[in-house]
Each structure stands twice: as structure tokens, then as C-alpha cells.
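In the part that follows, the structures are each spelled out as C-alpha cells.
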Structure I
Amino acid sequence: MDSVALAKKLVKAGLEYSIVTSTAIRDEVARGEIVAKPITRPSTRSSLALTTLREQPMSRFAIASTEMLREKLV
């Protein structure tokens, strides 16, 4: 079981609250199984990382992908 699935199970059991992406709980919220409250302050921001082996140089594809992501997301 992954961590999001475990968090949802614990929330449904009334044992905890959790911070997850809205898409991770969309179905459960639609069925009325759980309630979602948006976090507005402080605003949230996701960090992305492209991971590679330290010993292996980045391929041209990886370099191009990194540049494209920077242009689109930053």
C-alpha cells in the first residue's frame, strides 16, 4: 500500500488528517467519504526534481526535458 492510500485509509477510519493533492482524493470526496478543505495560507508550492545517476552524464533527452520543464513551469 502506498503512502497516499494508507493516509486515505487512516482518514476514513477517523485516526488522522492528511495533506494530499486534490486529485488524490477526488473520488472519495465525490462519494462523500471524506471532506477536503483547501489550504490557502500559506500558499503551497510543489518542487520537482529530475534525478539521474551521479556517475552517468545526462543524456541529450534529459537535458532537453529539463530545459522544457524549466520554461513551462518556472
Structure II
Amino acid sequence: MKLGTHLTANGITHAEFAIRIRTSQAAVTRYVLGQRTPRPDVIARISEATAGEVTANDFMPDYAHQPAPEQTGSAA
């Protein structure tokens, strides 16, 4: 689940969530907008604070969640 979706669904503000994960409100906003990818330690805190609903995979670009394109031609 995307972080923004989780926060909205649970009525949590960026400021409240920032306190929970020990970072700034501006950083949370950047994570939600996709302007910044959290460091691994912050991702761990996000996952813990969301009871595992938001994971490291949720910060990957959307194209990373697409299946690999089929290859054409023959391998030599």
C-alpha cells in the first residue's frame, strides 16, 4: 500500500506520522509525493508504524511492479 493511501485511510496527518517515525513533516510529504525515497532505517520505521501495510516495495517506481516484457527472437 502506498504511504499516502495508508495515511488518508487511517486519518493520519503528515505531521502526526512524522512524529511516529521520528522524522520531519517535510520528509513525510516528500515520501508521499514520491519526491524522495526513505533510507532503509526510515523504511523500517514506516513498516513498523503501519503494521506492515507499507513496505520497502511500496517506494519502488510503478514500473518496477510491472511484469517483465516478453522477449522476442531466438537466443543464439
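Here is how the numbers come out for the structure above:
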| read-out | value |
| --- | --- |
| Relative contact order in percent (Cα under 8 Å, 6 or more apart) derived as 30 - corresponding label from I, II | II |
| Label whose coordinates, when Kirkwood radius over Cα pairs in Å is calculated, return 15.6 (choices I, II) | I |
| Structure responsible for 2.4, with distance in nm of label points 7 Å out along Cα→Cβ at positions 20 and 60 calculated and labels I, II on offer | II |
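Values quoted throughout were computed directly from the atomic coordinates according to the rules given, and no laboratory measurement underlies them. Everything numeric here is computed off the predicted structure, so don't read it as measured data. Cβ atoms are built from the backbone, for glycine too; each structure is taken alone.
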